[in-house]
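Visitor: Next up: some structures, all given as structure tokens.
Computed from the coordinates by the stated procedures, all read-outs in this text should not be read as laboratory data. None of the values given here were measured: they were computed from a predicted structure. Cβ atoms are built from the backbone, for glycine too; each structure is taken alone.
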Structure P
Amino acid sequence: MNKFAVLFLFSATVISLPIVFSRNVSFGLTSAETDVLASVSGAEAYSYGTQLENIALSHLAFRSAGSAGANETADWIANQFQSFGLEVEKEEFQFTTWDLLGEPTLIVDDDANFATTGDQKAIESFQSIHYSWPGDVFADLVVLPLPAAASYDEIGANAIDTVAWDAIDTTGKVVLIGREVRWSSMWEETYANKLSAQSPKAVIYTWWYDWMAFVPDFFSSAGGRPVGPFGHYYWNLGIAVGFVNYEDGLWIRNRESSMDVSAKVIIDSVVGVGPHYNVVGKLNGYGEPGKFVIVSGHYDTVVTAGFCDNGAGTSGVIELARVFTEAVRRGLYYPKFTILFVAFAAEEIGLVGSINYVSQHKVEMEKIMTVINLDCIGSDILEVSETDLDHGIDLDQIVLDASGDLGVSANLIEPGQSDEIPFVSPLYGDDVLMWWWDTSLGIGDAHLVGSSSSLLGYPYLYQHTPPGWIHTSYDNSTSTETLNWVEADDLEDHIEVAALTVMRVSPPVLVGDLNNDGIVDIFDVVTLSIAFGSVPDDSNWNMAADLNNDNVVDIFDVVLLAKNFGKTA
């Protein structure tokens, strides 16, 4: 990937002459950058995160795509953007929806008679898998054993014991199986074929191996509709799917081995088609407003509180919207390009929100200069997905340089992590939608935006060292405090890096320099006094000439410029 030096950027207020800004000795920032970054608050962003968490916790399906919690979240984000003074739009698209109408329930019963309750145990850790079909079943419980494996590296080394499995009829039953079955294609193929031949009424995942006991649960994206070479077998067969932790799973396994037990499984889900919303807040540019910088993050979750994934990223987008609108009001920063703050819907079910955004804005794609996507930020080390040079912007290097200037630990990682994917490669985005949902929006021929990256905070997955906890019940603010995971200080660091990156890809414009000679002087006063009111509303010149921000170019702008030209802020 070709690299080039980041251009020296400068800034001035609406009435100032160009000046040479002093560099901060420690970090190498311009004074304008320093002034804007001073407004970034990790505590404020953390507060947004807890508010998003509270919305999630008030709904059984949390903020799952297409649920009541997701819709409430979209409204809340729109209200935040509006409170900052942004132009706001909730962009609707229709897609598969999912919600939970009642608390998921699993009760293990010893005598196959649900009317007698003395022999029953409710399993507290039970939770519905994301996008599970509904189910209300009382049936025999059977266990499909997995082969021995002393570690992750041994998964798939031994074949499924098909003799043992053939002796177990899963038809109409409740099946308990280790979630690890999907970690080996050989194992999963055997499993998918078993379900297709003998379809159960419900499946309960657990962790099979004791070396996975440290993970409380794990909810994959659209786990009720598996994605892979063996098809959407739960979805196609109408099977309800839930999860219990290792301890409860082990208790059930031991119970089933000593007696014939039954189970009552209730997953009161509802699947339909309905509205999803991408929420867009617009901050107009002052140099080339017809070109765009997108700052984005998805707000939907799996069946968890989603404090990190992706409350943290969404909070970062909201905080950046607050910081930049305040910077414009205070005359600290006038962005060259229009900045779009976008909260995407439905990332967890296959990038559906961002794919729909590209579809709805296909004609504008070539005008998008860069996409800075925030996903799971706020832990110890910032990760930056690799980008290509596009529009003269080498985004990953700009982010890494910004991280270095701010003293924030950052690493470059492989491209293609989250909602930047449909921008980096619309064709691949179309493939994702086909892979997950057997449908296409035909975005493959859209103009790609190579300068698009996701910023993530490492660790975020339980496999990391130390572990992160996205897609588990530990993804909440209480756990992140206890586990020293997502913290306000780290969140602030990552948002500052994103803010500095935005300022460097959309450099500040010297508002009032109407003849573009790099200074505000008498020639600009003359230019404005001759021409005010005669320039079309969509002119770049007209935006720069509206010095008092009243959306008209008039005598008041002439007076303001004449009064103040030659003065520095």
Structure Q
Amino acid sequence: MSTSRTLRWVAAPIAAIAAASLLAACTSSPATTENSSGDELSSSKSDVIFAIKEDPTCLDPQQTTLTTALNIGRQVVDSLVDQDPETGEIVPWLASSFEANDDLTAYTFTLQDGVTFSDDTALTSEVVKANFDSLSALAAEGATASLAGQYLAGYTGTDVVDDSTFTVNFSAPNAPFLQGASTMTLGIVSEATTTADTAARCSDGVIGSGPFVNTSYVPNDSVVITARKGYDWASTLREHTGDALVKTIEFPIITEASVRTGGLESGEFDIIQDLPYADEARFTTDDYALFAKANTGVPSSLIPNMTGSILSDDVVLQAIQLGIDRDEINSLTGSTSGNPASSALTSSTPGFVSEADALAYDPDAAAALLEDDGWVEGSDGIREKDGEKLTLTVTAFYAQDVFEAAQMQLKKIGVDLQINLTDAAGFFGAIATGDYDFIGGGLTRTDPDALRVLLSSASKAKWGLIDDADLEALLTEQAATADPDARQDLVAKAQQLIIENGYLIPLLETTQLHAALSTVAGVTFDSASRINLYDVRVN
């Protein structure tokens, strides 16, 4: 297969929402600056080509949940706070200081001085209020901003004290909000963007305060972002201050993995998204650099609908839990730098507690559970009970290889797992109607509250249909608990209960794995394993 491709950087006009941004985007050459140690950082190339695996579909990070889109949106939109991906510590960003009241119903922030958006308007408390008000309204409508609605659960409004001080208020304790404020989903956009048409924000991009601006987006072809001049309010977690180190980053949309890897080998691309795990060893040489980080939150899992006739039998779920060999799934479908799934949260998530012993592969015990429960093996190897086959379907829209590995393993204990691979619309449509046995997927969140989002009966975004009052109490209480140790105890108990009862069948800890030429440096991950390219450079 040819690895060459003619890249078309069509300067498609951005609509009026971004027109002012372009005027502020010009830089004449790559920036040169010093890091905190006084070392000079610069780039030998002004333009970086980063091949992405799919069309982002929406350039507005407040609306989208697609990783590819968020990787682009992070470069354009800053957040009130940042989170250290290693320690989980929340640190200042657009806000120079922040504090919560004792019951976590009010969070007060003070903004940095001198921050502007790419349309030259100033960041003020009123602009932040407009962001949260509009996001809360969009989430209430249910058509978009669903993730923002989770972070802003119970939002009652923002009180503006002065231009730089404000308090965000909730009707009930909201422990996950501060971490949510570090994400792109609650990233701050200009006041003009908050009132713009949501579809236009997806197609044309948003006006942010970040180091880059949206320059062009040609669906199914490419996205281009350009560095701002005068950017000077980076998070303290970044390597340098001042302007970005490159002038433009071009994102050709290359859906075929072999074309992305071939383009990297030929030097056509500087960086590629999602290096296939099978190719990892081939690019572990001095000619290349690999950037890897495990997703936080809930691993790729089977999440049950326990209202169905078969999965209302918790013995079946417990047997399936024992019938999954997670070491083999990681070996077959995961990154060599990743860990096998070992709990309802990934090992990179704050609050994680290993349930590896309870998840040990034991097909004999699984078969015995099913046999004792009346599930008898048929002539085709699939068990049946009262004339009903032990056939279950998982509905998913990605990670087909992961579910195929689980399918192969479960067949050995007499469970017939069928795979309904659909698109995102079909996936979320199944969740909305409850028409599924298992939902297949994971949720990237850098907070253990991800478990409540997916499994609480009170959550609007729930995937699992589970009726367990003890679990519900644990998930609800942890979201309202300010004391870190007390909250950790609740989260640990929730993980134990989830795994013991098979309320979530973890399969794989997904690793974000990107590859670059060895001359590329400065590709970093945020706490949610999404990339930050402010420090990117070519040596």
Structure R
Amino acid sequence: MRLSKITKIVVKYLKRFPSVDSFLQIRKRAHLAEGSGYPQWKSLFAEKISTSRVVERGSPIRVLIATSTGAHLPAMHVESMLAVALSLRGAHVESLLCDGVLPCCQLCEPRIFPNLDRFTKDGPSKVLCKICFGPGQRCYQEAKINSRSFSEGLTKEDYAIANRISESLKFEEISTYCYGGINVGEHAMSGSLRYFARAALDSQSVSRVVLRRYLKSAILTVISIDKILSKNKFDVVVCHHGIYVPQGIVGAVARRKNIRVVTWNPAYRNNSFIFSHNDTYHHTLMTEPTSIWQEMVWSESKELQIDSYLRSRWIGDQDWIKFHRDPICDQDKILEEIGVNKKIPIIGCLTNVMWDAQLHYPSNAFNNMLEWIEYTVKYFIQRPDLQLVIRVHPAEINGSVPTRQPVADELKRIFGTLPKNVFLVNGDSKISTYALARACDAVVIYGTKTGVELASTGIPIIVAGEAWVRGKGFTIDVNSPEHYNTVLDNLPIRVRMSREKTLLAKKYAYHFFFRRMIPINLFKKGPGWPPYEFSGTIDQLYPGGDKGLDCVCEGILEGEEFVFSGMTAERK
């Protein structure tokens, strides 16, 4: 295949990179920039479209799809699809893309930019920006959606302001710095932690440079989006994730201007997505009223459905996001491999990836996950009558951004050799977390989503962090180290949760997996990148073409709750 001019530029530049992985990552993105990785709206719109089916609205709702990062192919597939579907429902839809003006963004990943010196000097501008804006803009143009860019809201004076602030603030002041009423420091810090794939930044000059790059990007985003939203009146802003730079800033500015915000993220189940109003799902799944699911009419068919799905999670055969492949599920084999004493009660300890979604949660008992892990191990040193098995999250190894701060390394740094009653199961282990948990008296977690599943089987769950099961009425929630200590003193529990609490956990699990995860059956799982692709037709994007899409569009246009009620069991 002949290489285009843009691909030749990218390949030539990357030959100077010392990392083969980086070369392959960007070479892959460069190939996709030829257009093969984007939805093919041009050919889809080549079919005859019935304009008579377009919903007419007296005063069209104005929607801004703030994709921002045009090379984020999963977002381009979902959001360009949403743009077309909303247009067919009579909305006025525009898109928003960064045209290379930000010195850092969510696409700046460690596997793509492993050379820190080069990244601190050039940022993404010499490579990534060249294959981001143009293809993204072309995709929206082919979908017949007008596309706006970040630069239209920026002046030379704005750049000077962002430069001055980002360079003059003290390093320790950045994480809490607010500009224009927006906590740009938190988003800048989250983006930096994601780039370094660590839970905290060190004091090295390179960390400071990257953090200042993200801060400058965050400030420029505030200025640009404020001007764009002031000049062009939008009723709703849609963006993926709802955190990081720039999407988190876009949502924050819109909220400050009293514009409705909708965020989304791919969910676990095949062809499903989580949508939320006004904030990232990391927050909304913790704060949504429990009445939404507690008052749901329950039935035997619902219980069978959730039990069946939760069992499938052991191998992930109904999911397009999974971390286990060919897991070991034999409990005796698992316990033998770990080396525990079957006669002594086992307490499970499930970790998260330490850098992931580093946001402020007021209910945390500890400042961060590492502090919690250290406290937990130190406690169990004094409890030889119990065994602690730490199961490291598999996403440390095979997640979208593999961590540069493994839990195992931190434990070795702190303790050297673990005490005899503390065992470690690393992220690359094939041991099934679910099978291991069934052998435990109780499980302590920080924020892992696995708490939803384990509680549904009756396993007592102790929550020390920002897990979504917190405050739902069926977990043991701790709010301080002292409280945590008291809860641990009462171990072992020796009994499973009551039928009443287990049923409550199952109802929440059903709500979480079948109602909040909205199926849109217009995508197919990809063999590589992107992980899924739009595979529907224009005809399926009209009202009535897909129940899940109808639910999402009603939520965006009318403000309805993003709760899907189209499952067969839900109607019984």
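Visitor: Assuming -9500 is helix-only ellipticity at 222 nm (-39500 (n - 2.57) for each DSSP H run of 4 or more, over all residues; to 500) as calculated from a single structure, say which of P, Q, R it is.
Guide: The read-out was computed on structure P.
Visitor: From which structure (P, Q, R) was distance in nm of label points 7 Å out along Cα→Cβ at positions 252 and 348 calculated, if the value obtained is 3.6?
Guide: R
Visitor: Out of P, Q, R, choose the structure whose coordinates give distance in nm of label points 7 Å out along Cα→Cβ at positions 44 and 84 equal to 3.4 when calculated.
Guide: Derived from Q, not from the others.
Visitor: Kindly point out which one of P, Q, R the value 73, 58, 42 was derived from, the read-out being Cα extents along the principal axes in Å.
Guide: Q
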